[in-house]
Structure P
Amino acid sequence: IVKSVVEGKIPSYALESKLGDCRRAAAIRREALQRTTGKSLDGLPLEGFNYEAILGQCCEMPVGYVQIPVGIAGPLLMNGVEYSVPMATTEGCLVASTNRGCKAIYASGGATSIIMKDGMTRAPVVRFGTAKRAAELKFFLENPLNFESLSQLFNSSSRFGRLQNIKCAVAGKNLYMRFCCTTGDAMGMNMVSKGVQNVLDFLNKEFPDMDVIGISGNYCSDKKPAAVNWIEGRGKSVVCEAIIPEEVVKKVLKTDVASLVELNMLKNLTGSAMAGALGGFNAHASNIVSAVYIATGQDPAQNVESSHCITMVEAVNGGKDLHISVTMPSIEVGTVGGGTQLASQSACLNLLGVKGASKEVPGANARLLATIVAGSVLAGELSLMSAIAAGQLVKSHMKYNRSTKDVSK
């Protein structure tokens, strides 16, 4: 069979269907790849993974899996509840630093996190013969009198998808329609796309001269830094805050309030503005977002917009204590679907108490996960900013983020 794959007689992608054994298919594909390329895959594990679980859902043509260590930061005390936060990363210092931030928050009485908005988006692009016709469809879609009938069409595609609004933008003869809807405990891209397709089918009858160019026209905007997400939000829009007393700043964070306030202004605000940042007014939000996303089975590529964050720091209580907050308008997470159902990722979700769909309130688990992500980012921002303010960043990375292995061998 390996020889047939190497010679092209059996397509590599067809092994699972032909053999009926996903683990065997991966082993044969792996061996065929090694023979074809002349490169060894020793070090890339094959055994110890359930290949049936990813078939048709998570990954095509597997030859093994990559191991990423999972560390635990916490407890993160937020909204009166303690969370042990799983972080999958290969960056030394990241878990330790976030853990220190959690310690400072805990010693300060905890953080408060609030969901301000919840809605996934999809924005198809359509074209007309004239700009006037494109504008006419825009007026039709944004007319409040038409919303109920459009909602019924959209909502009929899912038990949980509920249309919230449609916002349109015209570019000449082209119209971009940004549909926003709730998606229960799913991240929701497939859900919103199904609802959008229902509406497009209807609009094709009402506007027969409409040419659907694509169900995604990048006005959504998915997996790209975009002002529309920064301003309007996408997924869960979250703000998280904490007040850190002066003594905690000194004893746990090894710095002082005035230094943190000044550093945040000159680095996260002014420095980011000088760099022309879009949603990047923070120290390293994406570090924490990526680590939690990988651990809990989220789409790592959505780290791009999910890491949009502005970190605000100011002195309060007569300048003695520190108020710190992170505002994150587009955290895109789910607790069902995709990688969340894999054993390792499911275990991490279970650790946080958000595994699967909420039986009491649809969407509650995904919303809670978003607040935990924001709380973890708050801890990470607090600790890294303190390390920079105290001049400890290079020293700590030399100690925890340096390999002693001889890479020349």
Structure Q
Amino acid sequence: MIMDKNIDIVSIGDELLIGQVINSNASWMGQNRMLAIADTREAILNTLEDCANKARVVLITGGLGPTKDDLTKDVACEFFGSKLVLNTEVRNHVANFFEKRGFDLTKLNYWQAMVPDNCQVIPNAVGTAPGMYFEKDNVHYLFMPGVPMEMKYIMQSWAIPFFKEVCNPKAYVEKTVLTHGMGESFLADKIADWENNLPDYFSLAYLPSPGRVRLRISARGENQEVLQKELELQIEKLKQNLGNLFYGYNDDTLEEVVGKLLLKHNATLSTAESCTGGLIAHKITTIPGSSKYFKGSVVAYANEIKERVLNVKAADLEEYGAVSEQVVLQMADNVQNIYKTDYALAVSGIAGPDGGSEEKPVGTVWIALAGSDKVVARKFLFGGERVRNIDWAYQSALNMLRLELL
């Protein structure tokens, strides 16, 4: 990401202003002055004029599509004194893009190849709308698609290398440490001594979310290599404080980490899921090569499936209920026997918003892990929000397995 106080980030789209779409592009690009504006000529033009007086670099996303509400290219022509012309390279790219997917090039798609005649066209290999770069009065402007994947491609392949050379910013390093199993306030207490001894040019940000806390460590200085070495040294000290709470860096996921551990141990896994509805299996199979260690899953949402497919005792379902230690232990043990795997995970819980009781409130989840010689279960109390509870349950299940494999 680019981090500089002289950068403005402009996100164009009514959907951002009304909260229909989360502005993930701005958060990904960095902590600078961020503006979300409407899809109108006046809003776009006024914002460009305002940025021209305050910023050295202006990064604009959105409004480059082919529909009538996408006005960014027209307004850019007005602001930069240009006109739209056909770019044959972009036209050929768009035609090939749709041909590979079995679609003909329409008039709307053809519009993607129309660009201002005084811009530098930035290739977009993962989409159809190209980026557009302008320089005016010593201010740099980069227009990018609003689709996050396409914006990130242009930023990483062109913008970051280009602006590092042109703007010669201060050296900047960052790394995000991922933790699971402790809330933000407790974690802050645990690493307080380490945090208090960070050099003055270092910053620490706590980024909590259900089931995990990300710790972003960053630093600015004059020498990139020196900063990087100091960053790695500080992270090693942090990991010593964290112990098994640490599970990865940056964009690592629990399913990816667990997959690597299973491969390392040459072990296999199966799952039996109730309240997570197959989410654990889905997450595991998003990792390339997961077929080497993941054998299958039983989504036993109804009690009759728990009984008939997973051989859970009807008497235990009646006496203890589906969300119980007794039931989840049987789910894990029996799915392990069905698939003949080294490990098995089982989850049963009350995701909400209804179904809870005084004894078992919404957010109660039992998770069991079967290994080579034992089956263990743990009770979790997450909260009252359904989607959050399901997400928390899948992460907690994978974390139980991760800790067992360490």
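If mean count of other Cβ atoms within 10 Å over residues 55-62 comes out at 13.2 when worked out from the coordinates, which of P, Q was used? The partial results should precede the final answer.
On the way: P: 13.2; Q: 24.5.
So the calculation was done on P.
Comparing mean count of other Cβ atoms within 10 Å over residues 319-326 across P, Q, which structure shows the greatest value?
P
As an exercise: mean count of other Cβ atoms within 10 Å over residues 191-198, calculated from one structure in P, Q, equals 13.2. Which structure is it? Mind showing how you got there, number by number?
Numbers: P: 21.5; Q: 13.2.
Value 13.2 for mean count of other Cβ atoms within 10 Å over residues 191-198 corresponds to Q out of P, Q.
Work out which structure the value 149 belongs to, where volume of the Cα convex hull per residue in Å³, for residues 207-382 alone was derived from one of P, Q.
Corresponding structure: Q.
Starting from the value 180: which structure in P, Q was volume of the Cα convex hull per residue in Å³, for residues 135-286 alone calculated from?
The structure behind it is Q.
Taking relative contact order in percent (Cα under 8 Å, 6 or more apart) as the criterion, which structure among P, Q has the greatest value?
Largest one: structure P.
Comparing Rg/Rh (Cα atoms, Kirkwood Rh) across structures P, Q, which is largest?
Q
All of the numbers you see were taken from the coordinates with simple rules; none came from a lab. Predicted model, so just to flag it, every value in this text is computed and none were measured. Cβ atoms are built from the backbone, for glycine too; each structure is taken alone.
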